1. Identify the structure, out of I, II, from whose coordinates FRET efficiency 1/(1 + (r/R0)^6) of positions 26 and 98 (r between Cβ atoms, R0 = 25 Å, to 0.05) was calculated to give 0.45.
2. Can you say which of I, II returns 13.0 when Kirkwood radius over Cα pairs in Å, for residues 18-57 alone is computed?
3. Quick check for you: by relative contact order in percent (Cα under 8 Å, 6 or more apart), which of I, II is greatest?
4. For log10 I(q)/I(0) by the Debye sum over Cα atoms at q = 0.11, 0.12, 0.13, 0.18 Å⁻¹, the calculated result is -0.47, -0.56, -0.65, -1.13, so let me know which of I, II that is.
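Just so you know, all these numbers are worked out from the coordinates, no wet-lab data involved. Worth saying up front: this structure is predicted, and the values here are computed from it rather than measured. Cβ atoms are built from the backbone, for glycine too; each structure is taken alone.
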Structure I
Amino acid sequence: MAKLALVVFADTESHEGIARVVNALETALEDKENNDEVKIVFDGAGTKWIPELANKDHKAHILFDKVKEKVTGACEFCAGAFGVKDKIKELNFTLINEYHKHPSLRSYIAQGYSVIIF
């Protein structure tokens, strides 16, 4: 069984960014279907994706909905910096503040997770 931590830094403002987040979600779905341990973390500008993907009208919403229970959360500091902290809280996703209000990627590595950046 694989252990993967998928970290989304991609911004919402480009075609390239949607491709990266969709690839992260597709990877998470494949892992879920194979009973792997998978965690999705939104960090940096990627924190803006949670409100976007939670919107039922977004073209990637169905894919997001299939793996949303694998979302560990979003970086607390970055969610505030990018103006989505309150919305993430309203949507009941966790704000991660493991190391100076950021996710600790080191902790995932120490737990045996392979960290993949999108």
Structure II
Amino acid sequence: MPYHPAHARRFPAEIRATLVAEAARVTPETAALLQQEAMPRLSVRAGLGQLEPPCLLINGTLERRFQPHRNWLAQTHPQIAITDLPGGHSVNIECSIAFDAALTTFIHNSGN
């Protein structure tokens, strides 16, 4: 699988090792069930216009396949804040300090 943690080049070694070990515990049946049941329902695109609380997308700019979606979101839903960080799909791991800072700033500024 292309998103398997063994392929995560920018993860700290100890985090990658832990995630690889956990991924090894996933059975083929569980992976198939995820793809069959959860994946088709993961998109929240249709409900974005109904969001009332402040929302933040922390985007990893190195996740090239996601950038068209990020750009669509910025144009279609300008009320959703976007912070771009130099990370990939797992930007929360790859840029943990900047991710935490962006989230903390957003929470403090949103008045919640």
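1. Answer for the origin of the read-out: I.
2. Source structure: II.
3. Greatest value across I, II: structure I.
4. Numbers: I: -0.31, -0.37, -0.44, -0.86; II: -0.47, -0.56, -0.65, -1.13.
Here the read-out was taken from II.
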